[in-house]
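What follows draws every value from the coordinates through simple rules; no lab data is involved. For clarity, every value in this text was computed on a predicted model and none was experimentally measured. Cβ atoms are built from the backbone, for glycine too; each structure is taken alone.
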Structure P
Amino acid sequence: MIVYSVHPEKVYQQMRKQGYFHGSLKYVWPEFKEPYAWMMAQMKKRLPDYDGVTYPVWVWKRRPNRNEKALVTPGRRGVILKLDIPEKEILWSSFNDWHCVLSDSPVTFDEQEWNEFEEEGFKADKMQQTWEKIFDFEWLSSRPEEWARKPDNMWIQGVVPCITIDQVKRVERFIAK
């Protein structure tokens, strides 16, 4: 399956030398360590060959626009990699709803459900039980539009344990804005 991944150019240079690239704790902001650990546990549960300890590499179904903000630090050189990765090696999720995991909040169907969480004091264990919904595109699509954006290819992200140089089909270099 054709997917895209964005990285600083130095990551691509490292990948060319060693033949592969996988995520690393050093790329994870401290406040996101727990959400990443949760995602890695989901990868272990859902991807048959994942080891459970390798940090993920993020991929997109859509080709990112090199002029988008937040791809790479402004003024730095980056690359958009076009990759061919077997779909069974990718765990897809909603980019928008992943932010519920990042911000330690529930993934809710509507405002009423959100209000129920609020009334109960946003209990951590109950909120975390909602997070797996970020993988359920049918459920995500059934939510009222006034509450949540419908998932589409524009906002579907994936995680893979590793990308290899032989999966690279094209490299587009850019300077981040």
Structure Q
Amino acid sequence: MEEKKLAMILGDETRLRILKIIYESGEVRGADLPRLLGKHRSTISRHLSILLKYSFIKREVRNGDFYYSLTDRGKAIVSTLIQTEFKPIIEVPIKKYSTKEVIKGSKVLKVVALAVSIALGAIGVAGLFVPAEVHAFSRIVWLIIWLSAAICTYYISKKLLRIFS
């Protein structure tokens, strides 16, 4: 089995607890698992189906009840897990990124800076067409102010992005 699948199966605490209970008991009645684990039976059923699918456990029907036990493969996996006290065998280091590193590789900030500049310019242009009794000179001043704000925002954001990258 590939490592990704194994990690997916054994990466869930409920599945690990199911395997441990079955290992310690030798065999467990399916109806007892929700009580033992404090989980809803549909949740337990979903986890059992995954463990069955990948041959970690086997199911036997007796007197209308399902009984679960470990397969040889399941026993080998659980005995290894018991030796490691159910802690990960392989620890993957997590790299922490600084804010500067995140911003450096981010195209989102460039898009946001451009969008803000465009929005400011659009406000200036929209001001030309607002139905209000305003002198034409006032509309032109309005446009110049908002377009200036858009241009300044664009250049300032470009400089800030250069600083961070």
Structure R
Amino acid sequence: MITPQELSDRDAITRTLRRYSQGLDQREWGLFLSAFHPSALIEVPGYLSKPLFPVEFVEMLSGDFDSARISGQHFLANTLFDIRNDRAHTVTEFFASNAERTGEQGRIQVQRAGGLQVDDLVRQGETWLIVHRTLVQKSDTRRVVDYNESTLALASASTHNGVVAEFQENA
């Protein structure tokens, strides 16, 4: 039977996982980094040659990767929790959708990717922080599609949404 404490812990862990995704999608790096313990590492087997600290992950994404980026969105589902005192292990299914510029007027590249976020977390007061994250890719498709300019402008404006920044300030 699930205890009230475990329900509270699951909720706090879920909020941490969502801070990661919202921060990443909206490029609100303070929100993104607030999901991590200061000594945390992120691994992406088959993509990164070595684990990165979250701040290094942000630097990688903020460089060449973001020069073509228009928008991104993560959907999180089916989180499994193993909570033991002040430590937790979670496995979360994710689906990500990203849009990138191609350099051709009215055409963008759309990426659809799915996988697992495998996390080790530690309790810090009332919150939980990720100490180790492994991103496991299960699928990744990309295609170039036509996009009208007004839709492109709306998608571009969704990044750095002021509502997310305001939420971060009030959290």
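For mean count of other Cβ atoms within 10 Å over residues 22-29, which of P, Q, R scores largest? Intermediate results must be reported in sequence, preceding the final value.
Details: P: 12.2; Q: 15.2; R: 20.2.
Greatest value across P, Q, R: structure R.
For the set P, Q, R, ranking by Cα Rg over 2.2 N^0.38 Å, for residues 38-141 alone places Q highest.
For which of the structures P, Q, R does the calculation of relative contact order in percent (Cα under 8 Å, 6 or more apart) return 38? Walk me through the numbers on the way to the answer.
Values: P: 38; Q: 18; R: 23.
Traced to structure P.
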